[in-house]
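Presented below are the structures under discussion, each in the form of structure tokens.
Just so it is clear, none of the values below were taken in a lab; they were calculated from the coordinates. What you see is a predicted model, and the numbers here were worked out from it, not measured in a lab.
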Structure 1
Amino acid sequence: MLNYEKLIVGEMRTNCYLVWDEDKNAIVIDPGDEAEFISEEIERRQLKLIGILLTHKHSDHTRAALPLKLIYNVFVLNPSPRRCGVSPFDERETKIFDFQVIKTPGHTADSVCFFSPTLGVVFTGDTLFKELPTRNENINSVRKLLELPPETIVLAGHDDDTTIAAETMRYLF
């Protein structure tokens, strides 16, 4: 069983996510800022941080990655290996919980999303938002995400959650 919690961090109010299993192994997705606050939340829940995942390389999603990496001595997986001294995704070697990596170029050339069938969620970074128009460069990636089960909860990089079903109604291609 997996659990998750949304933490809102930084001036841009980035949604950072803690995800953990029944053994309290945890990852952080998009630690945009406030490494100390994120660390306090990890400790408060008595979690063991095993890694950090980034949906894209913009600083409002990565600013706390390096401090957390140093505090916990964990890996950081990033779509762009040139940032923060981290490793690129290798989908053959990277198995984190039941996450599926979905390449979603558009917002950045190397953006990715993480789909968890167990949780029924997709972490979309800045690829798909609730009730916000998608820029033209994102449209093929949005189409890919809309193929997920309709009940999938969309956990975006900013603002409120939505579902694939709700967003599909807005995109009649």
Structure 2
Amino acid sequence: MDKIKDLNMELKIDFTRKDFLEFNKYVYFKKRIKKSIVISVFFILLWLILLNFNRPFNPIMILIQIIIFSLVWVLFSFLSYKFTFLRISKMPDKNGEIIGEKTYLILKDGFKQITANGESFIKWNGIKSLEENKNYLFIFVDKIAAYVIPKRYLNDLPEKNEFIKTLKENIKI
């Protein structure tokens, strides 16, 4: 059952504001967009009911109302998205814990992160999921908290495939 034997694997990265922003976009679009759409549809239906209560049924008027509300919603969503992610990209301090150099270690008992200010360790059974997109690996430890590994650093790692394989083998999902 000892999958890593005595092997310790190490990866050094420089985590940037862009990486932080891309993680937040991933979480938003992967985990929160469905909720946003459901809420929007609910408000469209509520709005239609309130506007057309005690009026004769007029499909043309209802269609026009749906189009207007949808356009307003799309505009609002776009502006909200832009403003939110602009603000998020400026959140972490330059010399804080989020942005900067990190070392990730795959150990026998779990996953460890080391930064200039400290270190954190999580046992394998504390990891919720391993997810990835084209540019990142996300080691989720909660619904919206993860260790983020930019894949550009894995390309420089001789044991790239072994690193990813070891993570996948030890994260019990």
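Which of 1, 2 yields -14500 for helix-only ellipticity at 222 nm (-39500 (n - 2.57) for each DSSP H run of 4 or more, over all residues; to 500), as computed?
Source structure: 2.
Looking at structures 1, 2, which one was log10 I(q)/I(0) by the Debye sum over Cα atoms at q = 0.12, 0.17 Å⁻¹ calculated from, given that it came out as -0.49, -1.01?
1
Match the computed value 29 of relative contact order in percent (Cα under 8 Å, 6 or more apart) to one of the structures 1, 2, and report its label.
The read-out comes from structure 2.
If mean projected area of the Cα convex hull in nm², for residues 25-120 alone is calculated from each of 1, 2, which structure is the one that comes out at 9.6?
Considering all the candidates, the number was obtained from 2.
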